[in-house]
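Student: Each structure below is given as structure tokens.
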Structure P
């Protein structure tokens, strides 16, 4: 079963494992509204989550999301 989350290199992960892309989109939109109210913006986007909690742009093509330390530090996870 696919699960989703949101992640940005500045904002980090929302920390949630959403069961649908629509639920992840709602979480993303809440974050964007909150940041906008404070005069900023959210860099988060929707990502896929593997069974270990690592984040991917596209799990099927093995396109993982670099963690806070960059590509040399491996994939980002829900705890980042």
Structure Q
């Protein structure tokens, strides 16, 4: 029973982070902190889109890293 609870404690925030990543990037301006090494080679519009997409991808990866132990614990618990 303990593994099921802990597994779902990891699953819920990770899944929410993955699905809300676009909203979080827009709300908190997380794309402003993304660095681009080739910024002088692309247009300003493409740079904004690149930063936004990279920030969203980074948040989704963080969410998946949070979900991963939850999935493992749930699979072990319901085995």
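Student: Of structures P, Q, which gives -26000 when helix-only ellipticity at 222 nm (-39500 (n - 2.57) for each DSSP H run of 4 or more, over all residues; to 500) is computed from the coordinates?
Tutor: Numbers: P: -7000; Q: -26000.
Of the options listed, only Q reproduces it.
Student: Can you rank P, Q by relative contact order in percent (Cα under 8 Å, 6 or more apart) and just name the one with the largest value?
Tutor: Q
Student: For which of the structures P, Q does the calculation of Cα extents along the principal axes in Å return 35, 28, 19?
Tutor: P
No lab work stands behind these numbers, since they all come straight from the coordinates. Quantities reported herein were computed from a predicted structural model and do not represent experimental measurements.
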